[in-house]
Structure P
């Protein structure tokens, strides 16, 4: 029976190359970007994903096998490798949700047998596709082409989207065939006809990516290694916007690796940052690269705070300055609340210098209790980590939070506090901010309180956050909100 509506939810690696005891989740309809330093295991994740499926019946597709990417050698035969895919699919009219399929190599063969793998269209676009066509061509004498125009709907779509990514008005696409039956794609732009032998390597790869994705049936899996290679940053961002549109339209999962942290500014893409420690692999979800660099890089200031967002960053800085420690304190963002636990555990396992003077601060609206925090710590520190009970307790001790009431978001709580301030205690700029907040009663999302405020007051975001923090410090609740940060600083000053 035909397979359809396939989705990968996660891969849980026990051991594969240097990927150890880590779960990596994926966006189930759209794009997931995998980032990390060289040697962190980004490409290994893609190579594992390549081998999960066999081709769907009646659909042209690559049939990747583990031996293509994990070839046995004198130095390693991959025995002991093991990981599990959690996935969902339909077989005919029958739905199968959150199915766990284990892949392993215990002796000389990978399991399950290739014929027993689930079915799905998979396409892998590797680094070899970055090689310009001219560098693969061996003929050095004149090359004669027979040219065939490409006017079908798919070719015209590739032409249109390729022009959008390259910011060019292509007019025609064609196939150029040589006497030896080699085929080269041809384009027309600005009155000039040229083949892929004369294309830039980035242009050539963009067209290849678009061609493979547009040829992929619905619910397919596309894997792209080093998507940023050879591409100017503007072209890369335009390519990602196009890929998001196609993925949503065709229900595709597109998973790519990259070293370019600037693409974190592109919306509606989920990012996974891979960090290797001596004990295990850590996966951070949509985290800030500056924070990740610090977890493995060079210490700058003696006191280091890691927080969820910019507002908490400004609040923490205010506390540090009020205690005379502003010049000695560095504050960085780790992103969503769930990353607090991976960041703390990653710093601990990596034996990051200055770990003793690090604190990881939650906003206070989720993971409020010790039990909730411990559950998340246990989720990260799994497996055979030496002295893991002690390490869990140590990691938990590094996590604190702002102190806000239950069942309210920080943004709404802070808005209510500021709106309640007496007018005669405020200067003109503070009064203007309060009046705007009074008009913002029920935004679509509570995070929008800040963005709407920035837009309406006409100040830079940093100025608005400073102003908000100064006004929060005027409220009766300020000392309650920041009590845990203040107590932590007091302990460090002793």
Structure Q
């Protein structure tokens, strides 16, 4: 496993690296020191917002084609540093290097997409009853605060920053306390691509300090937050007095619906990947595995075989499928849920603790874990565990499957496995979720809108819908004599 400190990293305020309060970052897989990072104070927040407010009119007036060209240049900048960033993400988060490379690739694709999509951002000429011309114009909302979680630090930072900048808004980016390093690299890349200094600040720091200040500040026109539902509620409350615009991508407790006519040889390993990928630290994780009772035994045989095949190990090893959790405290939280599942009467079919391999003892690893005999209202089946824990719940018919899928207060993503197209359409219409896939686990496409319903969030990221949501509509009526 890789060891050794990377460097001492300063925060970024309006294009300038400066010092703040020092935090030691720990590498999850080794427990060793990864880096020291300087965190923002409230004074840094004030300076970043002052500079962003000054820069906003000039950036809004920059032609869309020019903004797009800068984003395209930023994509090339990420390409040049792709392997460096992949290793940084693997070491910071604990994710396998193969997954980290895919995340960097997704970030590059997002920059390229919005570099082109900005040219499609158009208003309307509207027919009205009065004589004259009515124009619905799209304008930037203003300064945007982007608050990013630790599980996909680079990708989520980019899918917020790219449409915000493309639409003509300055950004102040607040990465997660545990994983700020790739966001700071992103800041450098955006500046090198020509984006004005006042339009780019990256402020590592504690959520209750830096994040709360950004959410409440009247100079922030929009807050885009990805993270837990509880913190999302706090962001919404902080922004309420100023009637601030808020986009929230929050928790998930998604279902994988396996019908009897599904191809189990494909669905079972896909279901394992859908919950154990990124060690289950994914708001799209399909942790509720709903299986039609007539194929429960056959599915479980294949699903447990796929679970046993998950290779847990060093994130920098090319053969690793699943790395550690992000921290010891998070490991304790996940293990607490596993203990609770056993006490509630669920049957532990696989895993349930830390791996026995002594080579992994330094990191907060948790084995791929599967529960059977799970009732839908058990705590493990209702709350987002954010770890590699699957619970298998049988159903008898289509109606019960939909009811079980909807028996949570979250609604972010999910999958439906069936060869019956009519059933797929019916079930997709019946399940309350912001994103669904049929015979696939893939929820996130750069080109398509993504977000949740119920307590999983407000607004949408990705696609041209995200670009529009970083704008306001101004209506202008021109009278004609």
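Throughout, read-outs are computed from the coordinates displayed, never taken from laboratory work. Quantities reported herein were computed from a predicted structural model and do not represent experimental measurements. Cβ atoms are built from the backbone, for glycine too; each structure is taken alone.
Ranked on relative contact order in percent (Cα under 8 Å, 6 or more apart), which label among P, Q comes first with the largest value?
Across P, Q, relative contact order in percent (Cα under 8 Å, 6 or more apart) peaks for Q.
If Cα extents along the principal axes in Å, for residues 246-301 alone is calculated from each of P, Q, which structure is the one that comes out at 47, 26, 15? Could the numbers behind the result be given before it?
Working: P: 47, 26, 15; Q: 44, 19, 14.
Computing Cα extents along the principal axes in Å, for residues 246-301 alone on every structure in P, Q gives 47, 26, 15 only for P.
Of structures P, Q, which gives 4.7 when distance in nm of label points 7 Å out along Cα→Cβ at positions 206 and 278 is computed from the coordinates? Let's see the in-between values first.
Values: P: 4.7; Q: 2.6.
The correct label is P.
0.95 is what came out when FRET efficiency 1/(1 + (r/R0)^6) of positions 38 and 358 (r between Cβ atoms, R0 = 41 Å, to 0.05) was calculated for one structure; which of P, Q is it?
Working: P: 0.95; Q: 0.70.
Of the options listed, only P reproduces it.
Could you tell me which structure in P, Q was used to calculate percent of Cα pairs over 38 Å apart as 26?
The structure behind it is Q.
Any idea which of P, Q comes out highest on FRET efficiency 1/(1 + (r/R0)^6) of positions 350 and 406 (r between Cβ atoms, R0 = 35 Å, to 0.05)?
Details: P: 0.55; Q: 0.80.
Evaluating FRET efficiency 1/(1 + (r/R0)^6) of positions 350 and 406 (r between Cβ atoms, R0 = 35 Å, to 0.05) on every structure, the highest lands on Q.
Ranked by distance in nm of label points 7 Å out along Cα→Cβ at positions 134 and 430, which of P, Q sits at the highest value?
On the way: P: 6.5; Q: 4.2.
The maximum falls on structure P.
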